[in-house]
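See the structures that follow.
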Structure I
Amino acid sequence: MRVCVIGTGAMGKNHARVYAEMHNVQLAAVADVNEKAGNEIAGKYRCRYYRDYKKMLAAEKPDAVSVCVPTGMHYDVARAVIQRGISVLVEKPIAKDVKDAEKLVALAKKRGVRLAVGHIERFNPAVRQLKRLIDEGKLGHITSILARRVGIMPPRIKDANVVTDIAVHDIDIFTYLLGKKPRRIYASGGKALINDREDYADIFLQYNGTNGFIEVNWLTPVKIRMLNVTGTRGYARLNYITQDLLLHKSVYEKEYDEFGLFVLHFGEPEVIPVHIKKEEPLRIELKNFIDSVKEDKEPLVSGKDGLEALRIVRDVMHSIGSG
């Protein structure tokens, strides 16, 4: 499999690194308008460098491409790749708006290529284990999910608000864990330190029988990436960064008191550290993408999944705008 990477910034350089280390994959070339950054990555991983990604696609004829350019460029670059009949992984979000995302999904289907979206948290080993616990009923009926994704703003983000750039991770994870879309969306947010884009938001998502809440901002001076899930049989606490997962198993008895009233008696919960085989999520993600191209099957996070996450982002932003 010959692969190329377009964009060698914070994410692109890691895509190049992982591809260069993968078996049965050849990192053929990278492209970036920043010649210094592009040449540095090309030299480090012994591949060719192009300033013009279209010239790279024509010359290298790769089997698959990672698109790691700024969000505003996702549509134009991914479209150029797909039109050449090449499978593509686009970093999240799939595009800057729903209309462009819909066009990419339709074009990939028409051209018969695989379109994956880089919602990397789905490949976090702790998240995958939490998904298994939920599916096995270990937490019972899920009543609420709470996510906190806060920290200072990365200087590289120039064209996306905090919801589109990072809350989209948890929006996608909620869909993944619950297997359903929110029925109602409420959100509040604003521009505390940035004049032209929202840098904080609180998002409330109502699913059928489950409430989801996301706190997201670029203001908190401490980086926090936490996920908490409450169910009728227990509570799970997950740290995205450390890949630690704790299960608090509920202990209670149901009975009636002397007046015939129903009561619950809670005991001390059983705390179970869940064993996680810790791996780099990006490595798992790119392997899944390459396998999907080789075997001509849907990747774990398809273009349709990326489109659905962006639709929810759109509705969140509408709620913030309407007050």
Structure II
Amino acid sequence: MNIEEALKLKKEGLPLRDIMQQLNIDVPYKTFQKTLWRAEDRTKGNIQYDDKKEVAETSIEDYYTALKQVNTILDGMDTKQTKATITINDNKPIAIAHWGDWHIGARGIDYAQFDKDRELIKSAEGLYYIGMGDYKDNQNALVHGNGTQEEITTPGMQDKLVEYFIEDTKDKCLALIRGCHDDWDKKNADKDFIQTLCEISNSVNMWHGGGINIKLGTELYKIRARHKYLGSSQLNTTNSQRRLLDTFGECDIIALAHLHYPDMQELDRMGQKVIYYRSGSYKVYDEFGQKLGGYKGKWGIPTTVLFPNTHKKVPFENIEDAVTYLKAVRM
């Protein structure tokens, strides 16, 4: 582009479009206009800028192309998903536990029970778990300032502890869901701690939750699990599970967490037996719960025994009872 000739013609009063036609300039009109403006800005009276940095002549199409490339790269670095199919290669019954609301790092956690459950999950043959969220307490001043008074270690050390526990149980971990306390990392620092945990355990990053299909023998079991869902009710304690089923369709198990008490119901829906679960919590001392209404967390890891060559699912509100039954049917 002959800028000097274009500036000369402009000073002579020739319209920009005529200049473009006369000099055979094949760029968008606005690009040409801005280029002349920048060229005119290089001089101010007797002042001339010899090396003043100018905006590069890059079109919006080039920018959009680069934006799409970055988006594709980010997609490749992101492991979050809302659907997953997992095959368990076993010809005997297995068990799936819904284990969450650890709240590691907070005061008032039943750490003795947590250690007991961790050893049981590690040692029980045929038992696997889906993480239901809130693995660390993660209170910080940007979210719940008062909650920091209940922490007995920092969020950074909580990360290290949870990473250690996930590493310790990684052979039994099928998938991990992000809880609301985990989500504070994303809100405050664009950090996906669950992706880190899934890389440690080589498990599925289920984001805020979704559908998990378990293939076992000739059978396909459909699980829909989230940390929480709409429609919580003190009168109908499985109302959120009902709404989740109504929204996303038939499945074998609906599992939620978040409210810190275990719950279980089995009923006929959509032509088959459906199990509604809510997992409990280790946080038995809770300033917030006591202030609301004298609530404290109740322990519970709901677990289902699944059979490989007949569509049979046996629910347990207590993981210990489930393991006793599992050992018997695997003999």
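Read-outs throughout are calculated quantities, based only on the coordinates presented, and are distinct from any laboratory measurement. The shown structure was predicted, so the numbers you read here are calculated from the model rather than taken from an experiment. Cβ atoms are built from the backbone, for glycine too; each structure is taken alone.
Figures for the structure shown
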item	result
Winner on distance in nm of label points 7 Å out along Cα→Cβ at positions 79 and 95 once structures I, II are ranked, highest first	II
Read-out P(r) over Cα pairs in 20 Å bins from 0, in percent, computed value 27, 40, 14, 17, 3, structure in I, II	II
Top of I, II by distance in nm of label points 7 Å out along Cα→Cβ at positions 71 and 167, largest first	II
Which of I, II yields 6.8 [distance in nm of label points 7 Å out along Cα→Cβ at positions 39 and 223, calculated]	II
